[in-house]
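A.B. asks: Next up: the structures, one after another.
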Structure 1
Amino acid sequence: MEKQAHTIIDIKNLKKSFGNQKVLDGVTLQLFEKENLVVLGKSGSGKSVLIKCIVKLLRHDEGSITVGNYELTNISEDDLMQVRKKIGFLFQGAALYDSMTVRENLTFALSRLNKEFSKNDIQNKIVEALENVGLPDSIDKMPSELSGGMKKRIGLARTLVVNPKIILYDEPTTGLDPITSNEISHLINDTKTKFNNASIIITHDINCAKTVADRIAMIKDGKIYKEGSLQDFLNDTDPYIQSFFK
């Protein structure tokens with residue numbers, strides 16, 4: 001009998017509105033260990049809102065989010081810090097600090113989550129993270145000296161430097177040319193293989209989804225419209241689903 005995958009994020013009946021606008025209207029979804037879960041949906045469908053609720057950058061209105069052993073609804077600040085230590089968040093625009101070098105950006109991420117690292121430990125971890133994304137020579141560059149694809153890689157290095165068990169990718173290929181988008185998609189797969197982490201990848205880039213997805217969930221009207229493998233989606237004759245995969 002096949003061993004059942006362990007659930008590391010469990011979302012039940014999640015609701016989030018902004019004023020009178022319902023964005024999430026009862027999302028139920030699980031992330032299993034060591035998988036890449038792609039969340040698809042039109043712009044404005046609530047994909048990014050979903051992952052921001054997972055790290056409490058946004059507070060959900062109803063429902064529950066459980067990360068490991070922590071339920072987030074009324075979580076304490078100390079416990080929330082423990083949850084955030086397990087989660088890396090790759091923002092859509094990489095969100096690097098423009099006034100800091102690459103080295104300083106990664107140092108800031110490390111020192112914020114762990115005050116006990118020595119300077120030598122920090123430097124070793126930074127060099128390793130940059131090697132993992134193929135940019136060791138960028139360590140003393142400023143963000144303004146980096147291309148869009150390089151910024152995405154540095155953003156991923158800053159995420160990896162804290163050794164997260166879960167990575168949340170918010171539109172990782174947006175604004176990139178097709179070749180660089182493909183490189184980033186393969187880097188997402190390489191990251192999972194090397195570190196055995198689980199990821200949620202928010203995207204409307206179907207080529208990215210085809211490359212990285214172990215499983216796909218589609219959001220429509222604030223709910224999960226369909227969930228399954230890439231092949232399940234490719235075989236589906238529903239016109240709405242096919243509109244994504246043409």
Structure 2
Amino acid sequence: MARVALVTGGTRGIGAAISKALKAAGYSVAANYGGNDEAAAKFKAETGIPVYKFDVSDAAACDAGIKAIASEIGPVDVLVNNAGITRDGMFHRMTYDQWSQVMRTNLDSMFTCTRPVIEGMRERGFGRIVLISSINGQKGQIGQANYSAAKAGVVGFAKALAQENANKGITVNVIAPGYIATEMVQAVPEEVMKTKILPLIPAGRLGEADEIARSVLYLAGEDAGFITGSTLTINGGQYMA
């Protein structure tokens with residue numbers, strides 16, 4: 001029987017690539033999304049992957065959504081915590097709402113999405129949890145004190161959770177992407193991309209969402225059973241941790 005994988009933020013950008021790769025590899029995939037019904041419907045029609053709408057910052061909504069997935073597809077064996085938002089601004093002008101929105105979606109979701117699946121993984125003696133952080137959680141970024149703090153917190157969460165669950169057949173790992181050619185990054189003005197971003201990347205190009213997806217596939221598989229608590233940086237050499 002195919003293992004069940006849940007990808008949060010799984011209908012667009014990096015999340016969509018991860019969802020598609022997992023399905024192609026034989027997983028039964030559920031893709032979560034937060035608000036863009038049109039994009040989710042298009043994704044479902046194109047891929048055949050079922051989509052589930054719930055707010056990853058809301059513990060009750062996550063609990064209900066994950067129960068629905070377990071009922072309709074099966075208990076979650078592979079969790080990819082990918083959903084994230086930005087609310088950028090210099091800290092001396094940042095509002096508490098900008099701070100808290102990012103913290104709730106990018107860091108609280110580590111609890112709200114993982115807590116409903118961890119006991120089942122422990123009981124079954126298998127689990128793969130992959131958390132998507134960011135290069136900016138490793139090196140920091142001007143205008144992203146909220147985002148950088150949340151994404152750094154993801155790494156600490158993974159290290160603790162990995163130690164707690166290693167003897168139950170559960171691995172917990174982090175992927176920290178650099179600049180990936182998603183809609184959000186490609187919306188950056190061309191001149192800014194050429195003069196401010198690409199010169200900082202030794203590889204001389206943006207990453208591809210499929211490159212992140214292939215890394216998730218490896219960490220989700222049987223062959224990665226001895227890898228846990230690790231952070232895989234995928235950024236073309238821009239930052240070496």
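A.B. asks: When relative contact order in percent (Cα under 8 Å, 6 or more apart) is calculated for each of the structures 1, 2, which structure yields the highest value?
C.D. replies: Comparing 1, 2, the top value of relative contact order in percent (Cα under 8 Å, 6 or more apart) belongs to 1.
A.B. asks: Same structure, new question: Using the calculated result 0.70 for FRET efficiency 1/(1 + (r/R0)^6) of positions 77 and 149 (r between Cβ atoms, R0 = 35 Å, to 0.05), pick out the matching structure from 1, 2. Write down the numbers at each step before the final one.
C.D. replies: On the way: 1: 0.45; 2: 0.70.
Source structure: 2.
A.B. asks: May I pose another question? Assign the value 11.5, 31, calculated as Rg and Dmax of the Cα atoms in Å, for residues 13-84 alone, to the correct structure from 1, 2. Intermediate results must be reported in sequence, preceding the final value.
C.D. replies: Details: 1: 12.5, 37; 2: 11.5, 31.
So the calculation was done on 2.
A.B. asks: Additional query: Here semi-axes √(5λ) of the Cα gyration tensor in Å, for residues 173-228 alone has been calculated and equals 29, 11, 8, so which of 1, 2 was it run on?
C.D. replies: 2
A.B. asks: By the measure mean count of other Cβ atoms within 10 Å over residues 165-172, tell me the structure among 1, 2 with the highest figure.
C.D. replies: Sorting by mean count of other Cβ atoms within 10 Å over residues 165-172 in descending order puts 1 first.
A.B. asks: Name the one structure among 1, 2 that distance in nm of label points 7 Å out along Cα→Cβ at positions 5 and 21 of 3.2 was derived from.
C.D. replies: Going label by label, the one that fits is 1.
A.B. asks: Further, regarding this structure: Work out the source of 0.94 here, i.e. which of 1, 2 gives that when Rg/Rh (Cα atoms, Kirkwood Rh), for residues 125-188 alone is computed. Spell out each step's value before the answer.
C.D. replies: On the way: 1: 0.94; 2: 1.09.
Label of the source structure: 1.
Read-outs throughout are calculated quantities, based only on the coordinates presented, and are distinct from any laboratory measurement. Everything numeric in this text was worked out from a predicted model, so none of it was measured. Cβ atoms are built from the backbone, for glycine too; each structure is taken alone.
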